[in-house]
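A short reminder: the numbers here are calculations on the coordinates, not readings from a lab. This one's a predicted model, so the numbers in the text were calculated from it and none came from an experiment. Cβ atoms are built from the backbone, for glycine too; each structure is taken alone.
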Structure 1
Amino acid sequence: MTEISPEYLRSILTYYPDNGLLFWKYREDYYKRWNVRYANNQAFNVTSDSGYYRGSINKRWFQAHRVAWAIHYGEWPSDILDHINMVKTDNRICNLRIASKSKNAMNIRKHSDNRSGYKGVDFSKVSNKWRARIMKLGVNYNLGFFDSKEEAYEAYCIAASNLHKEFKRTK
């Protein structure tokens, strides 16, 4: 199924890139009842199970951040869109960037079951030391074993800067 064109999106929606909100435009081709109910009201403000804003156009659901991108740039995003600040409902254009699946995975928080308190750091019972690890493109890199979790975390932060560049997230 083909996507709705960005031109069509621009004809029915107004996107404000500074606050990331979408609003329905008045539509000549629709019944008065639709315009009374929706015109000039916020669009795409339903939160999906995954936490993103979404909305429906012509009985098809779209994620708000992808619609915002298409309206702003005049083309649909070529890959995953990453929310830089990790707030799934913050659709300001300055908060969106195209990312591959692996780059998007670099920009995740530490796991909720993390016991060290530091991303990329765990305790090795075998060596009785703190271990730093990082992953890129499905390859797990062992950064070494350290006497303190702070030293291990420092190694992780350095590796994240080198490997993940602008997609690094150290917390």
Structure 2
Amino acid sequence: MVKHENLTLSDAAVELGLVLKARGMMLTMAESCTGGLVAEAITGVAGSSAWFDRGFVTYSNAAKTGMLGVPAQTIAQFGAVSEQTAAAMASGALQNSIAHIAGSITGIAGPDGGSAEKPVGTVCFAWAGMNLPVTTSTHYFHGDRRAIRQQAAIFMMAGLIERLNTVV
């Protein structure tokens, strides 16, 4: 795994861009709790239009279903913050773009909204690609809202880099 603990948002975006560009691949993102933070970091890199197609900020459940085609039943059964919803978000972003790989993030950044089952800091991720199976992960971050969102964005980009480095 790419060591994400020492990465900054901008460093992660630069590294991700180098890997995508070397592979001739385009990325799309679907973000909920990070509100476009990954897309903002990526578009802060000069030349990112060569490897970043688009970002979807789907904060509400209606946006997840309307823009990405996440089944309402998936959200009702598993919750907006679930690996199942994250997987559907990544798949939907891929289908609604010209990208080769997609990432999605959905979580609870706080300070409210947590529960015993899904405390503040719970973030679900998914990665999907043309030559990659959909993979998901749930991670628990600590800190205030800003820190949780930033850690989630870096974790996503590190995960993309790791997956891209495994593609032959």
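A value of 15 for relative contact order in percent (Cα under 8 Å, 6 or more apart), calculated from one of 1, 2, originates in structure 1.
Computing mean count of other Cβ atoms within 10 Å over residues 36-43 gives 21.2 for which of 1, 2? Can you show the working numbers first?
Details: 1: 12.8; 2: 21.2.
Computed on structure 2.
Quick check on the output: -7500 is helix-only ellipticity at 222 nm (-39500 (n - 2.57) for each DSSP H run of 4 or more, over all residues; to 500), derived from one of 1, 2. Which one produced it? Structure of origin is 1. Thinking of 1, 2, which structure, once percent of Cα pairs over 22 Å apart is computed, gives back 35? Here the read-out was taken from 2.
Looking across 1, 2, the calculation of semi-axes √(5λ) of the Cα gyration tensor in Å, for residues 76-131 alone that yields 32, 12, 7 traces back to 1. For the read-out distance in nm of label points 7 Å out along Cα→Cβ at positions 28 and 84, a value of 2.3 was computed from one structure; give its label from 1, 2. Derived from 2, not from the others.
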